[in-house]
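> Alright, structures below, take your time with them.
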Structure I
Amino acid sequence: MSAYKTIIIGTGPAGLTAAIYLARANLNPLVIEGPEPGGQLTTTTEVENFPGFPEGIMGPELMENMRKQAERFGAEFRSGWVNSVDMSERPFKLSVEGLGELKAETLIISTGASAKYLGIPGEKDNVGRGVSTCATCDGFFFRGKKIIVVGGGDSAMEEAHFLTKFASEVVLVHRRNDLRASKIMQDRARSNPKISWSLNRTPLEVESGPLGVTGLKVRNNETGEDETIATDGLFVAIGHTPNTKFLGGQLETDETGYLIVKPGSTETNVPGVFACGDVQDNKYRQAISAAGTGCMAALDCERFLENVEASLIEA
């Protein structure tokens, strides 16, 4: 059974930043890549809000550069699917499909949160071509254009309001007449003159042309008739699912499943296990904030190992 001082699960901005810091500290971390190496940024086209790139950088290129930087300092990358983790005692034991059983003195969980999609035809085909799940990331590209936001919760109201800074019109589409959003968020959206409403409509298909999204086909639930709402972009705002199922409930989470860390740190309720990136952040969900917590996790992990070694020497 292979043993490591640190294993990082996940290769988004948080995991790769943690790998860079730990590798530079000569801790030679193992980074386990899942089926989507690089995380959500690999599905993004141009990234313009990551510091250091005045002309912007393509999402996949940014993640590849971060990986190369970690490898340069000695981080090891291996592909596999983590089926389960035993945190009952240290070293922790991981069962990884394709790699077998692994041991780790410390763990960094950076598995992110997956955006929920509608699951309709044309949606996944047009990610990066007008379909997005992040208004903060992609809103700038829709200056003066008409766009649609699908959703009925606080996130949808917030995304729609934010997008009015760029778009000429934002249409909020929701499958019911009643919204799940809080009253204050609904009132804020309804008072915005750039936001129009298309309620009681069920999205059926994302329509597109050579240049990307052209419309959203919906069903009017009152009349049963289908109609197409013309649009230049579609923002899906129906929530995220943190990728924590494989942990088997061993770490504390909030009511929506995000890992809970001690304030001002990345420490979980299990000593030696740290969480960074979107898996513990349901508020900001940005590449730069994820990278920041990746740095924190690496430093927290390094100090933990130093304290363990010091206690062994004293004993």
Structure II
Amino acid sequence: MRQPLLDGFGRQARKLRLSVTDRCNFRCSFCMPQNPVWLPHSEILTYEEMARLVKILSSMGVGKIRLTGGEPLMRKDLDILVRLLKDIEGVESISLTTNGYLLAGMTEKLREAGLESVTVSLHSLKPERFESIVGRKDVFSHVLDGIKAASKAGLKPVKINCVVTRGCNDDEVIDFVELARSSGLVVRFIEYMPFDGQKFWSTKLVVTGREILEAISRVYGLVELPREAGSTSRVFRFRDGSPGEVNIITSISQPFCSDCDRIRMTADGKIVPCLFSRDEYDIKPLLRSGSSDEELERFIRDAFRRKSPGVEYMLNRGHIPQHVRPMYTLGG
């Protein structure tokens, strides 16, 4: 392995969030505008271009790959990319974040290609409320089918992402906890973050991790596990030994920037070192002009070295980030 990929604060990149498309078949109110402008197909990296960049990143110690979007399952033949990545030396795991609508029909093919785990966004267990949040009718049952299919196919773990928003779905926290207990799924509660959607972001809409934990603790006993370095989640098991797991992601109230180990890449080849910074570095011109792997590696190292200290630093200085970027252009 080459020298590790380090930013200017000495943090090492070990995980890549790779967006394979900006397109999405949902219109989640906190994530994207009602009428987004999609990237031209010619601007989207090919699977071979993505695999080439992953190979370079893996040689620097970036071994955990998560495929995101937009909605990644809208990208045709995603299993081809999974196979390409699986064959790269140094790639330790490949996972997927999806809205779940198309998942049921693709789980077997993706698992056979090498996909190991999946995270499904599910922001309400009430069908009408869910469909109001995602801006689509008659989709709730399809998402549930996708979650069941992923579990049946042997993808592990199967995680549920729930962005908790005050006055919208914060009354469902215990319902989601009971889903974890009854199904063995990992339920992840995520604080509402400032990424452009149809709803104006405000700290008043943020239900903090502390509030979520207090609500759960009034009903169920939890035991917190030791935090893994670089993890975005506080992880809890049930004190009574019930299956399932609860994760809390406190991006706003208690950020975890000090040992962040992620690097992100948009579907059109822009390196994004920090989710909460508008900085991005376009590697596609080099990629499509015959540059060598060594030149691409130098570009990646230079871009990542410029990584922002993170939202924790901003908040400590009294700066509350607003309208950082549309989430659908980058994924989670």
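> Ranked by FRET efficiency 1/(1 + (r/R0)^6) of positions 60 and 148 (r between Cβ atoms, R0 = 30 Å, to 0.05), which of I, II sits at the highest value? Please list the in-between numbers first.
Working: I: 0.70; II: 0.20.
The structure with the largest value is I.
> One of I, II was used to compute semi-axes √(5λ) of the Cα gyration tensor in Å, for residues 236-291 alone, and the answer was 19, 15, 9. Which one was it?
On the way: I: 19, 15, 9; II: 37, 15, 8.
The read-out was computed on structure I.
> Could you figure out which one of I, II the value 28, 16, 10 for semi-axes √(5λ) of the Cα gyration tensor in Å, for residues 20-99 alone was computed from? Kindly include the intermediate steps, with their values, before the conclusion.
Working: I: 28, 16, 10; II: 25, 13, 11.
This figure was derived from I.
> Just checking, which of I, II has the largest value of FRET efficiency 1/(1 + (r/R0)^6) of positions 84 and 124 (r between Cβ atoms, R0 = 25 Å, to 0.05)? Mind dumping the intermediate values first?
Values: I: 0.30; II: 0.10.
Of structures I, II, the maximum of FRET efficiency 1/(1 + (r/R0)^6) of positions 84 and 124 (r between Cβ atoms, R0 = 25 Å, to 0.05) occurs in I.
> Of structures I, II, which gives 40, 20, 17 when semi-axes √(5λ) of the Cα gyration tensor in Å is computed from the coordinates? List each step's numbers first, then the result.
Numbers: I: 40, 20, 17; II: 30, 23, 20.
Value 40, 20, 17 for semi-axes √(5λ) of the Cα gyration tensor in Å corresponds to I out of I, II.
> Which one of I, II has distance in nm of label points 7 Å out along Cα→Cβ at positions 28 and 52, as calculated from the coordinates, equal to 3.2?
Working: I: 2.6; II: 3.2.
Only one of I, II returns 3.2 for distance in nm of label points 7 Å out along Cα→Cβ at positions 28 and 52, namely II.
> Comparing distance in nm of label points 7 Å out along Cα→Cβ at positions 4 and 108 across I, II, which is largest?
Values: I: 1.0; II: 4.2.
Evaluating distance in nm of label points 7 Å out along Cα→Cβ at positions 4 and 108 on every structure, the highest lands on II.
Where a number appears in this text, it was derived from the coordinates with a stated rule and is not lab data. Keep in mind that what you see is a predicted model, and the values were worked out from it rather than measured. Cβ atoms are built from the backbone, for glycine too; each structure is taken alone.
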